[in-house]
Structures are given as C-alpha cells and as structure tokens.
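Peer 1: The next part holds the structures, each set out as structure tokens.
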Structure I
Amino acid sequence: MPKFAANVSLLFSDVPLLDRFAAARAAGFEAVECWWPFAGPDPGADQVTAFVAALDAADVRLTGLNLFAGDMPGGERGIVSHPDRADELRRNLSVVRTIVQTTGCDRVNALYGHRLPGVPAHVQDDAAAHALRLAADTLAPAGATVLVEPLTRGENGDYPLLTLADAQAVADRAGAGVAVLFDAYHLHNNGADVVADIARHGADVGHVQVADAPGRGEPGTGTIDYPAFFRALDASGYTGWVGCEYRPSSPDHLAWLAA
C-alpha cells in the first residue's frame, strides 16, 4: 500500500489547525500536508515559527504545502496566472522557501487561478509560465517540486485546468521542477478513468491525492474503484506520498486504511 499523509486542512477539523498535527500523529499518520495555513502571502516570522514548532512537537513530517491561493473561502483558487499579483507571489515564495528549508517539505502546490474577465487567456498563461518558473527556481534548490493541479469543473469557478493533459501542458511549458498533481477526486469528476490514467502515468506525476466521489468523502464512500486504483498506483512505479484530502463522512473515516 502507498504511504499516506493526512491533509489537515480537511482532516481533524474539529480542533485548531496547529493541533491537527498531533491529532494526525495520534491517528497513526507519520506525515501531513496542508493548504496555505496563513491569512496572507507573507505572515510574520512568529507565525511561521509556531507552525514549524507544532510540526516538530507532533513528530510528523510535512510532505506537501500549497502556495498562497488568494481568498480560498471567498472562492479564489490561486494567483499564479494573475498578472497583477506577481508581487504577492514573490513575497509568498520567500516564506515558502523558509518553510521548505526548515521542514524538508518537498511538494508545493501552485493553484493556477481563475480566468479573469477582460484579460486574454494567453496573457494569463504567459504570467503563469513565468510565475511557475520563478517558483521552481526559488524552491528547487531547497529540494521542493512545484505542482499544478486540475480541479473539478463547476465547483471552483472559471478554473481552466480540468484534465491531466491541461496540467501537463502547463508543467511542460514551465519546465524543470514543475510536475502534475494527480487528484483522483477532481479528475474523476471531470470524466477521467483514474485507474487507467494512474496505471499509465503514475511514475511521472509529482504527487497523488485521494477522495471519493461524489461527496469528497474517504475512499469507499463513493464510486471510484479505490482497490483497483491503489493496485494500479503500486504497479505504476509511483513512490511518493498519497495525500488524504477528503472530508470525513463519519467518526470512523480512517477504517478504510486498515481494510
């Protein structure tokens, strides 16, 4: 079976974020990942220190982190393709580099951002290519790969990356140090055969995340054939962590891990 990391932006949400690392450890996880955990792109050093200290105290490894993605609760889904937010990105990358260097986190997810009214798509795509290149050049020396992720159509505004091919084209244009995040939930929702796709591309993707569909609950609560998915993932040669990025459907939501 793969190595599983708890995405604490969704799991253990009954306690404050910094307490979720210990909750994950108590549940048996050795690794965690999370969305950007601060309100703005460049939090104070005391906030970053508290974040890292909580990881250390819980004795868990941070294996994945999102870049600042704008106002996520308000519906934003990233800023890398927004030409007028390049300064925010630069400030954010400085903080992310510190976290990566301190924790050894080796996967950083860069949500692409919505299409902007009145801005030609090619202008946004050019901005994204430049931003992702900057992100990779900033974080690769610290050991982190930058990820680009397709998201579910209709749930995330006018977000243009919907398929594995969409994300791969962006990663290819950005160049070395940028890879695709294979989220089985989002790709399945957009019509992909995720079992066949992970069998074909698993060795090449930068990271894998799981949740079932519909509902985004834990594996086994929806229609994705996760036993077949994990067999295909194992056979593909993928050796990275698998992020458990789901919304628990019941107090017994971790039972699938022992099945």
Structure II
Amino acid sequence: MPVRAEHDRAALAALLRRDPVLHAYQLGDLDDFFWPYTSWFRRGDQVALLYHGVTPPVLLAFAGPDGRPELAALLADLAPMLPARLYAHLSPGLAEVLGGWFAFDPAGAHLRMALTDPARLATVTPAGEVLGEADLPALRALYEVAYPGNWFDPRMLATGQYVGIRQAGELVAVAGVHVWSPTYRVAALGNVTTHPRVRGQGLAAAVVAALCGRLRAHVDHVALNVRADNVAAVRLYRRLGFTRVAEYGEYTLTAATDSMSSRHAGSITRP
C-alpha cells in the first residue's frame, strides 16, 4: 500500500487515538490552532506528520513495535519529498530508514512521559501566574539564561497555558505547553525551566503543578518529552505523577550531498 497525503482530520484522529499518549503531540496538532502548519502522510494504519510552524520543520513518526515495519515503509517512500533540513522525533529503529537520504546529528535518547498518577500533584503547592503575549520579552530573557536553544513558539502564549513565577518583578520560573487541544483532549508540557540563580527551591515543581491543574480541567491526557539523561527533570516529573511510556530519538537531519540531485524542487511545504 503506497504512502499518501491524508487531509481527513477525523480519519487521522481515529488512528492516533488508538494510543493517545504516544501520539499526544500529533493529536494536538489536529487542532485548528496548529492544523494550518501541518502536512500528514499515511500508509495503512501508520501516520507521519511534518509540522511547519517552526524552523526547521519537525517530522514526527511514532509507532509501537508491531507498527514500525509499516511506518518504516512510509518513511522510505516519503524521504525524497522531505525538506533538505529538518528536525525529527522518531521511534526506535526508524532513523536508519532515512540514512540514505540524510546525514544525522543525534540530539540524544528521549522519553515520552504521561501524567498517570495525578494525585501526586497534591504533594506540591502550586504557584505561578498565567503569562500572555505582553510577557514575551521577560520569557525570552529567562530562556536565554536558563534554557538556551530551546524550542519555543511565541504563538503558544496565545493558548493561555504558560504559567510563570516572579521574584522581585523578574520572571524566574516557567512551565508551558508545546500543544494544547481541548478538542482532542490532549496537552504536552514544554519549555519548563528555572533561572539558575534560584534552582533547588522547588519552583519548577510548583509551576508544573499549577499548569497541570489548569490543563486537567480541559484534557484527558497530559504528556511531555524529556531527555533520558536529564536525571533531575525525570526525577521531578516522576515525583509529580508522570511515568515513562515510550522511548524515542531526536535528530537534526540534513540532506546528504548525493541525494540532492534526486530531491525535486516541489518538496513538501503545506497540505
């Protein structure tokens, strides 16, 4: 069965909801807020997403062990149509499929975690205020010091799902989302950080607890991605009721020189 572009949101939602935590980011991207920035591809029951809302675009391809052969076949067909530079989140074993087309710069092993024991949130006193677009300069200043190189889309402030803590008027801790969709009942935490000067005071736990309290009023599944070797972050999330549900790899992909002649000018941009 050949790969094909898929434009039917209902069909995509039905496929992705079979594992809403593994596919939390993709389900969220079905929302009207994200949909215009997405291109979707399907082979049988497997789906790959190319998200254009950031630079470079991000390829998401996740499957459990039983679905990976079909997803690998999808990626093999899709590879010559992909942009010459992109970032990718891939389930184990899928990166090799793109090796003939791209050079890889691995960004390390990552974990997908999900909030499975929300009662643990009650062990932390939540704190923080909702941030808006007017807080963008302060947020950028915090990320420059505390989380340089993070993936942050300023549009996400419009969701109302960024929560921050200030001390003496300075923003010193924040927790936000990468996706948030009351329609598809999923959210994914992201861009969580604390100023180095005040780390160890429990501010990250407090702001994450506050944000999770807000999110759970609107969604059924709260997920996040974290580097597997970020021991402190993994410990924090476990303390707040998150558990590991999957492993995957992140990569920067750059078209291999010998593949450029085969890459046509009409590479994917929008659906």
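Derivation of every value follows stated rules applied to the coordinates shown; laboratory data play no part. What you see is a predicted model, and the numbers here were worked out from it, not measured in a lab. Cβ atoms are built from the backbone, for glycine too; each structure is taken alone.
Peer 1: Which of I, II yields 27 for relative contact order in percent (Cα under 8 Å, 6 or more apart), as computed?
Peer 2: II
Peer 1: Say we calculate distance in nm of label points 7 Å out along Cα→Cβ at positions 97 and 137 for every structure; which of I, II gives the highest result?
Peer 2: Largest calculated value belongs to II.
Peer 1: Quick check: 0.95 is what I get for Cα Rg over 2.2 N^0.38 Å, calculated from one of I, II. Which structure matches?
Peer 2: The value was obtained from structure I.
Peer 1: Now for a different question. Tell me which structure, out of I, II, gives 16.8 once mean count of other Cβ atoms within 10 Å over residues 169-176 is calculated.
Peer 2: I
Peer 1: Name the one structure among I, II that helix-only ellipticity at 222 nm (-39500 (n - 2.57) for each DSSP H run of 4 or more, over all residues; to 500) of -6000 was derived from.
Peer 2: The structure behind it is II.
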